[in-house]
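Some structures to go through are shown next.
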Structure I
Amino acid sequence: MIPMGRAVGIKLFADGVLVVSTSELQEGERSPAEDCGLQEGDLILRINGEEIQSTEHLQSVLQENADTPVTLTVRRGDKTAVMETCPLLCDDGVYRLGVWIRDSMAGIGTLTYYDPTTGNYGALGHGITDVDTHVLMPLSSGSIMETSVKAVKKGQRGDPGELKGDFSVQRDVGTVSANTSAGIFGIVADGSFADAGQALPVASPSEVRLGPATILCTVSGDETESYEVEIVRLYPHKQDMRDLLLRVTDERLLDTTGGIVQGMSGSPIIQNGKFVGAVTHVLVNDPTQGYGIFIENMLKMTG
């Protein structure tokens, strides 16, 4: 595997629309969504048997349906249910269910590895969850885009920092085919974007040691650099994909970012010439430290 460390823009589109919350449409009255039992985190897949493609599509179907009762096909966790309700005509002339919904997300992350023999990549080291419901975003389609880091919000105790970049006009360089608890995965369509750097052997968890290591990340423009870190703790038997704890020791990175910031998730971890894992989460109360996932556990999610 080639360790990457390159920042990418990420777009995901949900399989259906995700319920963020329900709300009253008229003071003191339950909304149609609440009446039929819709809950935060539910995924609306179909209305009257018609697959829902976006929030706009859902609203369009409701207006066409007017005050006729509708049947919703809803996924909750690993179960699917059918619910019936009737849209309510609001004062502005629009029919609504009384539900806040989301169908997509976009942000910046870091490409972890690239396999030049297959074109496969992995990124982030953790799944993409909805910011409000914390539910793993159910994937319909997605893409990764060429991007450039324009600025850094430096991390401070209690206030995680972040990488900032504008990828709205940049080109797609690959697809997203899976959003899992161990990262996002897909195919790089443009090999010239990712086929750089030296392939390294993958370390097994038993080969990872406490002590010095390096991470690869992009914190300015599109230039990927190596920074010194220290692996301070290992968690070989945990099941939450937080397999190790590391501390940033490189003064250059500390001066620029304060440590680990949002957008660096997926940064490869290298130790003793082997590919160890990827950075995943920052410690909110100490941005100089963050968790990582073993690369072997990431690769297991690719099947």
Structure II
Amino acid sequence: MKNIVLLLIVLILTISCKKDNRLEQEIAKINIDINVERFDKLFSNAKIEDLPELKQAYPFMFAEKYPDSFWIAKKEDTLQQRLYEEVEKVFPNFNDETLEIESLFNHLKYYFPEFNPPRVITVTNDVDYRNKVIVTDTIVLVSVDTYLGSDHEFYVNSSIPKYVCENLKKEQLVVDLSTAYAKRYIYQAQPRTLLDEMVYFGKILYFNDVMLPFKTEAERISYTEDELQWAIANESYIWQYFVERELLFSTDSKLPGRFINPAPFTKFRLEQIDNESPARLGQYIGWQIVRAYMEQNDVSLKEMLIKSSQDIFNNSKFKPRK
């Protein structure tokens, strides 16, 4: 009997893998081709006499309130020049990143036929890590100076928190871009409870599952592999903690800071595990709830993204891994 069950599991997994492969092959046929515009290079390499032409090509990059003397001074600033040099070391070309963005856009076009690929423009933005990517209907801006590597001296010798530095690496770029698109496609009422926050971020992470199959699970949630394994190993304990303390439907405004927002670790207020735990474990559990919901219900990605958190939770039949 045991052998029969194992055989059935293998058959199911094989069939599932074949379906996934066929789907990815179909998506790849969309074959969106993009030309990433390296504005960061154009600006740093431009001569003063080239500025009028550059301003004409990229008027949205030059705020009218600043005169030409401002842009000339910026070009000649030694710190800015050092920044351009470091960007050039990490991104001498943008080939790998372009391929990943094209794959993301193929998936967006497949699931959202109305999606039209925007212009993708790389910039430097004084290491503004709060705005690493900006997405509009027609333009995507990528601040390449926020992806120089977790241990880059610009980050570790600054006031940027260490837990933020960990994701200032180029492997994170397409994940950040996918997340930005997820936020544009998700509709959910203003969150009131911790569960609302958990499901909202669970939707984002499931969106990344679908859009970025070439990324690892750890990369999609911006964890290290060890952090992801910690979350998986302790999933049932995390869930038990939320349930026993009646946190799911709590409207306590302090809870997102403890369980949802970026931080050095999740704040269970239990000395023995706080420093061991990765941050954002509320997001992680929300991810598992949304995954369970999609497994249990015949709904499309689009439909799920507009479902209420209560609907998703009630119909997920979520049970944590033991």
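Derivation of every value follows stated rules applied to the coordinates shown; laboratory data play no part. Note that the structure is a prediction, hence the values are computed from the model and not measured. Cβ atoms are built from the backbone, for glycine too; each structure is taken alone.
At-a-glance table
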{"read-out": "Source structure (of I, II) for relative contact order in percent (Cα under 8 Å, 6 or more apart), computed value 15", "value": "II"}
{"read-out": "helix-only ellipticity at 222 nm (-39500 (n - 2.57) for each DSSP H run of 4 or more, over all residues; to 500) from the coordinates reads -16000; which among I, II", "value": "II"}
{"read-out": "Of the structures I, II, the one that 2.2 was derived from, the read-out being distance in nm of label points 7 Å out along Cα→Cβ at positions 209 and 241", "value": "II"}
{"read-out": "Ranking I, II by distance in nm of label points 7 Å out along Cα→Cβ at positions 41 and 233, the structure that comes out highest", "value": "II"}
{"read-out": "Comparison of I, II by mean count of other Cβ atoms within 10 Å over residues 201-208 - largest value held by", "value": "II"}
{"read-out": "Source structure (of I, II) for distance in nm of label points 7 Å out along Cα→Cβ at positions 73 and 177, computed value 2.5", "value": "I"}
{"read-out": "For 1.05 (Rg/Rh (Cα atoms, Kirkwood Rh), calculated) the corresponding structure among I, II", "value": "I"}
